[in-house]
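Structures for review follow.
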Structure 1
Amino acid sequence: MRTLFEIIEDAKIGNPTTHEECLYALLAYASLAYFDEHALRQIAFEPSRFLTPQLRAEESHRRWKMALGKSPKEWLGPENDPATEECRTRVRMARRLFDKLARPDG
């Protein structure tokens, strides 16, 4: 599989991408967005003298650079690959737990 960067660049200019490339690229982007969103919340609500906004920005840059240089499937790793039953089971369990907690009677 091509790198995340190659997949994104081809998609931007309308070159063909496979369904599998798009699936894994979407999952990689979702994970990257989660990490950055989590860091922003920590900056806003849990300030730290050690984990400064600058350090968090550098970590985000490092993470994006690493992800863009690998295939999304490789970057996600087998534990986050929806092609595996282990990953699908974990996601289903997390959804059930979330649904239970989100119910008013939860």
Structure 2
Amino acid sequence: MVINLITTPKWMVGEQFTVAEMVDEILAHSSMLDPRRKYMFIGWLHVHCSKVKNAMNVREGLTAWLEPMRYESIQWEYRLIMDEINWWCGLDERALERIMLDHFVRSNL
């Protein structure tokens, strides 16, 4: 079997993603979250990466945070963030409601 390098994702052929490509992937996947899950993910991201202030500056914040890191650290953070998106995506409704209620009670919102 011959791999088509044009249509095969970079991670499958061992090529390195750029920070911009990783941020694009993070944004693309997080945009698929429903608004509640996205709100909670952005909150987690803000705590994890203080350069991300809100949903409006995710691209700029992640880019500024990741660019000075060594590539191994960038890869680790990228996988962690993608795993977090997948976690929010797979979270059942009852657990999501409990987490959000707890969040709003602690935030006095």
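Read the figures in this text as sums done on the coordinates, not as results from a lab. As the structure is a computational prediction, the values presented were derived from the model and not from experiment.
Starting from the value -23000: which structure in 1, 2 was helix-only ellipticity at 222 nm (-39500 (n - 2.57) for each DSSP H run of 4 or more, over all residues; to 500) calculated from?
Answer for the origin of the read-out: 1.
Given that P(r) over Cα pairs in 10 Å bins from 0, in percent, derived from a single structure, equals 13, 41, 29, 13, 3, 0, which label among 1, 2 identifies that structure?
Only structure 2 yields this read-out.
Could you figure out which one of 1, 2 the value 27 for relative contact order in percent (Cα under 8 Å, 6 or more apart) was computed from?
For relative contact order in percent (Cα under 8 Å, 6 or more apart), the value 27 is produced by structure 2.
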